[in-house]
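Have a look at these structures, which come just after this line.
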Structure 1
Amino acid sequence: MRAVIVSCVMLAATSAHADSNDLVLSKLGTRITDSTGTMTSVVGDPLAFRALASQLGTVLAPHLLTPADTLGFSGFQLTVDYASTTIDHAADYWRVLQGTPPSSMQTVGFFARKGLWFPVPSFEIGAGAIHLVDSHIWTGQLYAKLALIEGYHDLPLPSLAVRGGVSRMMTQRELDLTAASLDITVSKHVGIAGTWRLDPFAGWDLLMIIPRSEVIDGTPNTDPLTPGNEGDSMNNFVFKDQNTIYRNRFFVGTKMQFAMVQLTLEAQFALAGTSVDDRTGTNTACMPMSLTSECDAKDTAKAQTTLSMSAGFDF
């Protein structure tokens, strides 16, 4: 019995342990002190918050990894996905991580996709979840795709599809992060020796990232229940809601299939962020370590590259 209790305690301690890619948003706060050096409040850095949300949102954005052709109304697909996305690890806002910022972040996950004939022919939906490696972060993902042109494999006519997707970050107490996408894909089916099929594809994707802050503990190492620390909750802070972050992504890839087994490889390139959180009543640009949220924060996120792979079965 004692061994069971000890094992449970150790398991609980392990699950509470923060991994290197977990977020510590208090690191984006600047502590304000009075003339005596006593801390009076904590102010969040909106410039860092916007750039962080932009790059992390790109890492966790909806996965593409499909050509323009749908699976067909009777088709069904199960896959395991892997992706590696570069980040600007030298940027100061990545101080928010629990550990040392890596040059790239990896995600693994699983997806199910199904072709439908309703509400219109050539329709496909998909759902899945991805996990950010070395963190407790998971995202749930959904998408819907409509093929405008497909099936003309014997003609020099490519398939064309439009798709919308959404990714919602979970298991984070201090940050809500939603990434929606809208893309256009073209592809062409090529049969090889009557047994293999090859579907190279390319396209453009508009990524829309919506970050929302919850209450952040500005002094996470201070216990407010300890006598003398009763006023510690006054050091909590919240990032004001920012305008939607827009990123443009271009992608190219190919799907290879033999019988039911398929492998999809894809490369994405997200252009540098340029959107601005235009605050009402001010034209002042936010500066690093800003002491006020009443400023216009520009997305300073640099371009990012994602290499991804999907392996699974088409039924």
Structure 2
Amino acid sequence: MIQSNALKTQAAPTKQDIAANRFAQQGRWFPWFMLAPSLIIIAFVVLYPMLYSVYISLTPFNLLRPETAAFDITKIFRNYERLLDDDVFWKSVINTVLFLTITVNLEYVLALILSQLIARVTWGQSVIRTLLMVPMMFAPVLVGFQFAWFFNATVGLVNNALMTLGLMAESKAWLVDQPSGMIALMIASIWMNVPVMTIILLAGTLSLPAEVYESAEVDGAGWWVQFRHITLPLLQPFVLIALTIRSLDVGRAYDIVRIMTNGGPANRTQVIWTYAGEMAIRNSRFGLASAMSMVGVVLGVAFTLYLFWQLIRSRIVH
């Protein structure tokens, strides 16, 4: 009986335990309290404009006629129905898908090659990484002007170099002809964004455990076997991060397309972002432009989900 009373006395919580539990419960809300300012800013800067854009896409809003911003439930999908009959919009969708697919994949291949080469440099690697970041310092507008001059039909560097080497007999209008216009835009985007992906993959490569490679060398595995069965599988998380960031950031190509071709000529290089900008700025049809933007967002999200699916498949295989 005495022992049971003693056990009850020991099991009873003390004031210190009660205070500690109360502090722990209050501490659960402390991270949210610290994150509250950032969440509020994100809500006003990101969430509210996004929701408002969705709302505008469901209205026939014209900037010159503010009363058109009124919501009409009977015509909620009017803008999307008009897009179905817009040939220029569908051409811009095809160009956007091609631009996104080709540029992101080529950037990944080039970044993977560069990251593996830089990782094997034993002297001056920091200098190479610094020089690699130079294209990242240029604004997309400057890159657009730069490559617009490169591919200029009369004084462009590309025409002059090819004609000097005897590879061309006469100058070519790269930004006017098809498909050279889209190819020129892709080259400009790739040049500007390959360093971002390269740095991510390089960081992943340098963080891989050396013991695995040492064991592979002892077993007689060559560099290709090590790259295929060790480096690539272990780099998959970094590849996902790089591809996701790039696929979501590909919308920055608006500046490049706007400066180099402005979607022309005859809408040959039109993409969703430039067509939406033209519809909103020149024609003041913000409702229709917002609907185009929503389609672009859906394409970006779908591409990102596809990357996640590929990552899961690669992990299952390996």
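Consider the structures 1, 2: one of them gives 50, 19, 8 for semi-axes √(5λ) of the Cα gyration tensor in Å, for residues 182-277 alone as calculated from the coordinates. Say which.
Working: 1: 50, 19, 8; 2: 40, 12, 9.
The value was obtained from structure 1.
With relative contact order in percent (Cα under 8 Å, 6 or more apart) computed per structure, which member of 1, 2 shows the largest figure? Each step should come with its number before you reach the end.
Numbers: 1: 21; 2: 25.
Top value of relative contact order in percent (Cα under 8 Å, 6 or more apart) goes to structure 2.
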Distance in nm of label points 7 Å out along Cα→Cβ at positions 118 and 174 from the coordinates reads 2.4; which among 1, 2: 2
At a computed 3.5 (distance in nm of label points 7 Å out along Cα→Cβ at positions 30 and 238), which of 1, 2: 2
For distance in nm of label points 7 Å out along Cα→Cβ at positions 190 and 262 computed as 1.8, the structure of 1, 2 it came from: 1
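Using helix-only ellipticity at 222 nm (-39500 (n - 2.57) for each DSSP H run of 4 or more, over all residues; to 500) as the calculated read-out, with -3000 as its value, let me know the right label among 1, 2.
Values: 1: -3000; 2: -22000.
Value -3000 for helix-only ellipticity at 222 nm (-39500 (n - 2.57) for each DSSP H run of 4 or more, over all residues; to 500) corresponds to 1 out of 1, 2.
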Rg/Rh (Cα atoms, Kirkwood Rh) - structure with the largest value, from 1, 2: 2
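Readers should treat all values here as calculations from the given coordinates under stated rules, not as data from a laboratory. Computed from a prediction, not measured in an experiment: that's the story for all the values here. Cβ atoms are built from the backbone, for glycine too; each structure is taken alone.
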